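Pasting the structures here.
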Structure P
């Protein structure tokens, strides 16, 4: 390769790695797999090694990825939190050992290694003074991190007081276990919240929240893996430090093996590779560290990485197998997902017999047909995926897959809108969707049934006390009381909340039904326009599209929903339960915001977006999701983004949450 091309490619790689590192470290929203990123970094390192005069101090090969997030206090790390050099072959591990042996040959100190799992999480430092937890920080750029002490205090595995009154700084990895991550995403799916891409980013995103109550709700855990510094205690080896930290009360990395040579270390890496499927936490490799702390000092470090440690990344294993069939599953939000049924094959330690095919577009992009020979892989601890079709092995008997037009669970229409890749069941009584539908129906945005949250609904469904939305209104006191010890008071309050919800205005009911594209604002528009549910049921698409701000897609979504047999059945059941079906015009004598349009951006401390919007509308104003010249005020909370920038460019009035509250109080 000539130098001109190398320079061009290095610049391309630096730009790509900077972008992907920002998405991974700063935004907690990765766009490519760890393996793909590692391959880009590896190519960059190799090119820089071949052309050292092209090395730049700003290259990610020379510094730790990640920046300090705005809003957090900065923490200067007394001992830098460095990253590790990654390798992908045993030959590179032997070369690592040879370099160290050569560097320490004069010292004649026996060289031992400690092998540990490389936890896939967010690296943090914990500081203790006289045994008491005083401060915790993220790694940040290795030199400066973010003060996340309050968030770390929500993690039960972090001791607030140690068993000895020592002054110590340790380093650990915050993570979310495999089962806990699966449960977390299931709950987010039901609540219609964006799913986390992986457990690492779920943990990182939770810790880097300005509101510690968010971190407290997440199943965060931690393993300690290094002693950064300690006062008045003599420790001579890394392995000794791990055992000592366990005695202090820390939850130390459970996989830690002392090895006498590089051969034993590599055997241990192989053992970890075999057992990784059975670990309760995700790993993205194994780490080899020199055990003797004095030798570490002698070996030294670069600005970015220690020379006495190295990380081995397990390569993705690929296998061929046959795509026997494609079936469709219905998720709790109604999304119909095609699933590949495979000839069972062992990949990366586990037997794979099925994997998701995501959506119709994915199948077309891969040109998948039933009967194809396909290549699958399982990189790291992620879900197995089909990489490609082996088209040379096609026989002509393969069959194309056709996405169903009806829900495979309930038989309702399956609809794919032009702007989306997902196909959805729109049946409101579909058994696959019931949990999510009931949670939404009872939520604040819906019928606002106080006390009827996700966990209670889940228990009621597990005990077969409710199966669909209408069953809520036929619950008995004793049924609810059976969910809790001494549950009579709770049951009485919930029954009262259910009865109260029957009187909710029609717009609350429309929103509670969970119609695609219909939120609280558009539900109120529909209720005001049609006055009662029967008028809405008889509306045609043209009438619906004629409503101000309603387009053809929204109109068609409403029409399809109210022309499903399941919807009509539910409406009849709710009528029989005496649920209000009329819109009662609210009398409003204070129209102080009449003619004003507000845009809400950023995080408000004292209101949800929904609550702030309702206040504005109750005072005769309107809210909008976008800033324009017609916008009267932009209410800017914490971490306000591009809307704030646009408001400034258009000279739109920007007010704080405190100024907004003053307008509410004083008019």
Structure Q
């Protein structure tokens, strides 16, 4: 039954997106671009509207939208047949992401997956924006650029999906749009199909320049499968090493060859090796985080598609408008990359000026003004809550070590050099070379000085910037080189794509060998509900009346705290305290509340009952871990709150208990 549900849901989603894309076909002949812009544009319009009036859950709307989409597809079936390759590209990319999420559907606290689930859960009720903060009620969620999470919630609201299933389907849709639009963008710069496939292969399945070196640098790299059929060890670590190499994985190099290339760097009192990650698109798909970098990749490939179209049709107003429209959208999707997206558009304008091709300033002005106007309601909240970090010069001791820099970025540098061998495409190649090379240089000259320091001083800046720059250079310069007139550039670029694509071997081995205990559980809580008592408690909580849920906050972040509340569709009294504290500008009351939660679960909080009622807590979770942290606290808590909270057990074995305290109405 689960497979039937997932298959039918996938077909309904694909049909609705196909119909939505056909809405813009009168404005542009480019099918893949129309689909991506239509999806993003529809979500943005509703995002604007819901800042004035909440539209509710929207469930029940899918029969109407599906019927309209089916009718549009039937009426324009000739058009769909004409552009079947674009639809196939989207379908295959959706299926690729679906395969990853089907085998590894867990939304757990090991990375930012639970954070992303929380973002989506905030928007699922469909109330007027900004919505209730499900990690800190009664505050509102108005401090984070979460447009892509709002878009995911729209999908869940339309089809009546729970938060975890919404997360996993939205992930598949976003990956489908990114890959199919990237395929179209590459096609605008390169007509050779083999070269286009190689570029897309490197983007979707490749990694950094470290990827072909990993197994020569680390003696503990996974070996072949044993005869007993046991999985090789450390597969996920190998995937991680390619992206988190500088300042992290490089400390574990343990081969003679590796130490010759990368001598160990000693930490001193004045210099700590910086953690400088480059997370590629392929790594994000493997990781499964529905985090803002995914949204910035989508806006990047839309912009590159528009630039590619304008190379062949310089007067195309739709492409010019869509290109400029990506700039304000980046502010509410991934604000870190906003200056880079703006630089991309400004670089295109400079290129047009060089070629003496004046853009359609009216179309650009209208698109830019409309985009900022639609984003403005969200920006007002973000501006009020933002921390306003400073832009600073990178200190001499904080620059990327040259060996590590070359190890990560040699594919980009190689593509930059090879692009200058082209004759027919010399001007666009030169502009793109200056753009990507200049942005990479900029990332070594300045950084955003947020609250992190020491080892993580530049962490957030390069994490957000390098992956975006790397993807842009790979797609554009790889395509130009692959489709150009220089044989050296063509074959050299093909070699680059194949070498970074070595990452796909490790990805395939992980996909095959990694244990899959929650396979097919698209709700994402298989890691939590493998315990039957947890499953029963979550089902009960999901069906129960609305109310605030309290559970232990044993760690400030990356813990299972709030998991029951989020999967049950209810707000938690406090989610990840460290994240809330960071995002809200370090308020003392968040730390105080975290301390009070800890004191409550230890049974030492004075007047626990009054404290629960003051915070309007309706459900108190007692899970398996609570029996270990404070085994004697259960009786104390029951005595303190028993007059207003009834105990609902789901497992009782001696002093080992799993269950809920549920608030009763006053007498």
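None of the figures in this text is laboratory data; all of them are computed from the coordinates on show. Computed from a predicted structure; not experimentally measured. Cβ atoms are built from the backbone, for glycine too; each structure is taken alone.
Observations on the model:
- Value 0.99, calculated as Cα Rg over 2.2 N^0.38 Å, assigned to which of P, Q: Q
- Winner on relative contact order in percent (Cα under 8 Å, 6 or more apart) once structures P, Q are ranked, highest first: Q
- Read-out distance in nm of label points 7 Å out along Cα→Cβ at positions 156 and 396, computed value 6.3, structure in P, Q: P
- Structures P, Q, by distance in nm of label points 7 Å out along Cα→Cβ at positions 628 and 644: label with the highest value: Q
- Given -10500 for helix-only ellipticity at 222 nm (-39500 (n - 2.57) for each DSSP H run of 4 or more, over all residues; to 500), calculated: source structure among P, Q: P
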